[in-house]
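Below are structures written as structure tokens.
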Structure I
Amino acid sequence: MSTLKRFFKDTIIYGIASVLPRVITILLVKLKTNVFASETFAVDVIYYVYAAYLNVILTYGMETAFFRFFTKEKEKGKIISTTFISLLVTTLLFLILGLYFSENLSVFFGFSNSLFLELLIATIFFDTLVVIPFAYLRVSNRPIRFSFYKIGNVIILAFFVVFFLWIVPKYRINLPSTLIKNFGNAPQVIYVFFAGFIASLMTFIMMLPILFKFKLAFDKQIFKNLLHYGLPIMVGGLAYVTNENLDKILLKNYIGDSEMGVYAACYKLGVFMTLFITAFRMGAEPFFFNHADKKNAKKTYATILTYFTIFGAVFMFVIVAYISLFAKIVISREEYLQALNIVPIILLANLMLGIYHNLSIWYKLTDKTKYGMYISVFGAIITIVLNLIFIPIYGYLASAWATLFVYTLMTFISYLFGKKHYPVPYDFKKVLLYLGISILFSVLSFYKFRENYYVSTLLFITFIGVIYSLEKNTIKQILTEKHEN
């Protein structure tokens with residue numbers, strides 16, 4: 001099997017493991033937007049914004065550092081155990097301090113009930129403890145087992161969300177007195193957070209056999225190396241979360257919970273592109289590290305970027321062309337659809353982010369992660385400035401355009417630095433061609449031929465025809481290529 005064929009095979013498996021849970025989560029948005037008014041949905045959104053920040057802080061770049069050092073160090077057992085012990089200690093400290101100061105912290109974060117924060121802390125605790133076991137499954141090429149745990153997690157989550165929000169009220173099921181006593185005075189959205197806690201706890205329990213395989217041995221020098229590599233990744237991760245989520249917090253403060261809830265619901269449609277990017281990254285990150293020493297590594301990376309752009313560009317157009325159908329699948333109430341015009345912008349922004357992730361391999365392979373931190377922080381500062389200036393004038397539309405502008409800028413900057421430190425022969429003529437066709441067809445479909453599916457389908461067929469005519473020789477070469485040792 002060729003190198004690229006193996007990459008695409010693993011990416012498909014990881015893609016199923018990443019996309020299926022996200023699809024289920026997005027479909028839960030339909031239930032949430034049916035049960036909750038936009039103001040309550042905004043509480044759900046803010047909860048997961050804080051969860052995203054905490055995930056980055058508590059892993060402090062150790063996942064990516066694990067990939068880097070696991071592939072280059074001979075004593076792999078020490079890498080596994082040192083990374084896990086590091087996260088275990090810091091996460092236990094977080095759990096103890098977080099629960100002890102939960103009431104004061106709840107006021108600081110603006111939660112109406114301290115139970116919200118307590119559930120968030122407990123959920124993040126278990127999520128962090130399985131980061132290294134999941135990373136180990138990825139780096140050791142066990143995508144099927146990885147998929148089993150990932151999909152299992154979201155099935156548990158979905159079951160309990162549906163149970164609490166739909167089955168209990170529909171069939172008038174009496175909940176245990178303990179739950180009623182603790183949650184009775186809290187908004188109904190707390191049951192969504194409780195479902196998340198149950199899913200994280202059960203996933204941790206399922207993965208205990210993997211944890212028991214780790215021989216606990218802490219190496220101070222390895223820890224220093226991991227920390228030196230990982231901390232810039234953490235700062236960059238915080239900047240990324242800021243780019244992705246600060247708009248929700250600012251919109252809440254500037255234009256209110258209701259408008260922010262509407263924006264966040266339609267933003268979920270844009271996240272369809274994030275599903276594709278996440279699937280790609282799950283397969284790509286360990287692949288890039290494992291194949292860095294191969295003779296044709298750079299050529300392979302260039303080919304991967306071209307085909308990432310092809311799939312992403314097609315994916316973007318399909319979502320835009322059939323946006324009304326996707327909206328009906330995901331969103332229940334009409335009030336949420338007023339922000340539908342942000343979706344094409346967010347889709348393109350996320351595609352640019354995916355290209356940025358491809359280009360960012362240069363600083364990960366050369367151990368110059370501080371550059372990734374600089375780029376991400378710069379992007380976060382621009383995001384904050386643009387939102388603060390333009391939200392009062394243009395509302396949530398300003399946040400969407402700010403996201404697109406920042407991710408495009410970050411992509412361009414990363415490309416310029418990459419040319420100097422780790423030049424890869426990317427075929428940017430093709431990348432720009434496919435992006436240009438996708439953007440043109442998306443604009444025509446969304447603004448000129450909305451819900452005219454005959455025209456949209458014709459444009460889609462035309463797009464596929466262009467791709468086939470330009471890529472058929474490369475596709476044949478990939479399919480017939482022998483495995484490279």
Structure II
Amino acid sequence: MKRSLYFIGFISMAFLLMYSCNEDKIGENEFGTLTGKVVASGSNAPLANVRVSTSPVSSTVFTDSTGNFVIEEILVGEYSVEARIDGYIADFEPATINGNATSNVVFELDPSTANNRPPSAPELLTPEDGEVLQSIEAIFSWTSTDPEGDPIKYSLELRNVNTSETLLFENLTDTTLTYSPLTLGTSYVWQVTATDEINDPVISAVSAFEVIPAPIDNRILFVRKINGNNVIFSADEDGTEFQLTSSEVNSYRPRRNVSNNKIAYLQTDGANADIFTMNRDGTDKRKITGPIKPSGFNMEEINFDWPEGSVSIYYPRLDKLYRVLYNGLGTVEIFQTPDGSLISEVAVSENSNRIVLKTNNFEGYDVKIFTISMAGGIQDTILEDVDGAVSGLDISITDNLVLYSYDVSGFEDPTYRRLDSRLFLYDMTTMMATDVSDNKEAGTNDLDPIFSPNEALIMFTNTSNDGISQKNILTLNPNDQGTRTVVHEDASMPDWQ
């Protein structure tokens with residue numbers, strides 16, 4: 001009996017101990033489930049492939065195409081749940097996991113650019129408000145900055161006030177834009193919009209400018225270097241200038257033809273040059289040369305001619321001379337040098353059946369000036385067997401005077417530098433050449449001479465013989481002790497018709 005009581009006591013104690021241990025572990029190994037959804041803030045669009053994790057750590061999952069996720073078998077407890085994806089700000093939500101139950105959280109993620117600031121409204125710089133442009137080309141410039149340094153794209157709107165025609169230039173990344181041709185005698189307004197493609201676009205104030213009316217009596221043409229390119233200008237005899245070609249392309253050697261009311265000129269595209277024509281106001285630019293292009297030892301030294309009253313333009317290509325109609329048709333070979341020398345310059349008188357040519361070797365030297373007939377027959381020799389460079393060629397209205405420049409120093413080097421280039425008049429009747437560069441400053445060169453329309457003056461370029469200094473256009477009266485007058489500064493390659 002006593003042993004039975006001991007056994008019953010032992011069993012009771014064991015039961016109590018076992019019951020006590022189970023009571024301490026209630027819920028300790030229980031699990032629950034967490035579900036949720038991730039959407040974009042504002043639009044509530046579901047976000048796929050969002051990484052969802054918890055702290056303390058459980059499983060890591062990714063949202064499906066509907067933005068939903070499920071994490072199963074999570075120990076009961078308090079958790080911080082994180083949702084993270086590139087392009088959005090990570091978010092944290094609290095979650096309580098209960099045993100054998102499902103908890104739910106919802107994330108609304110803000111874009112990572114939520115605190116991004118827009119660029120400043122563009123400030124318009126040029127043309128200035130109210131400016132009157134002396135050209136059919138406008139160089140638009142403006143400024144804008146972004147607080148975060150984000151890339152900025154611009155749109156420029158240009159409206160012709162007279163016609164209400166509007167041009168839109170989009171996706172610009174630079175803060176400058178060069179545009180031509182504008183319409184002469186016209187008012188314009190323009191405005192620039194900036195965007196960082198994150199925030200709403202910002203827009204500038206409106207600015208206005210005008211373009212001068214078409215020049216009526218601009219008889220002088222010349223070239224000026226702008227941003228490394230030759231740019232053609234016209235001017236009246238009072239010195240008022242007007243820009244005819246864009247500073248974005250290299251245009252030079254202008255030749256005006258009064259009877260056709262057009263200007264011909266050279267324009268380069270890489271290593272190639274073509275002859276173009278345009279109206280006197282710079283409009284209606286057209287290329288007239290095709291596969292047979294002007295060419296020679298140095299494209300800056302190549303010249304062509306368009307005789308007054310003629311429909312043909314004469315130009316050199318290596319050792320051959322061609323003519324082409326000013327509408328681009330009818331290219332014809334006229335002459336080929338018998339010794340393979342290169343033709344660099346040409347002056348034509350269709351009235352007297354005479355063409356003056358300047359030839360040279362591939363270095364620009366071994367020069368010869370001579371005349372040929374329209375049929376290509378060689379006539380008279382004007383200059384030969386001299387050392388040094390020769391450049392510039394014109395023939396008088398009476399066809400008995402030939403004008404050219406010659407470096408009397410006889411210097412020759414690979415850079416084609418000239419040391420003492422002077423102007424000469426050759427009389428076809430007496431076959432004598434006269435130096436007319438009186439009062440030329442020492443250390444300078446007289447280049448690119450042409451006759452004035454009445455032939456009372458000679459117009460030419462003067463510059464230092466260092467080859468890098470500014471060039472100016474001057475006139476001189478060969479019959480008045482060589483009086484020299486500067487008519488255009490920072491200019492070269494004159495034409496006066």
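If percent of Cα pairs over 24 Å apart, for residues 280-455 alone comes out at 45 when worked out from the coordinates, which of I, II was used? Intermediate values should be presented prior to the final figure.
Details: I: 45; II: 36.
Traced to structure I.
Looking across I, II, the calculation of distance in nm of label points 7 Å out along Cα→Cβ at positions 240 and 376 that yields 0.6 traces back to I. When Kirkwood radius over Cα pairs in Å is calculated for each of I, II, the greatest value falls to II.
Ranked by relative contact order in percent (Cα under 8 Å, 6 or more apart), structures I, II are led by I, which has the greatest value.
To which of I, II does the computed value 15.8 (mean count of other Cβ atoms within 10 Å over residues 336-343) belong? Source structure for this number: II. When helix-only ellipticity at 222 nm (-39500 (n - 2.57) for each DSSP H run of 4 or more, over all residues; to 500) is computed across structures I, II, the figure -1500 traces back to II.
No lab work stands behind these numbers, since they all come straight from the coordinates. Because the structure is a prediction, the values reported are computed rather than measured. Cβ atoms are built from the backbone, for glycine too; each structure is taken alone.
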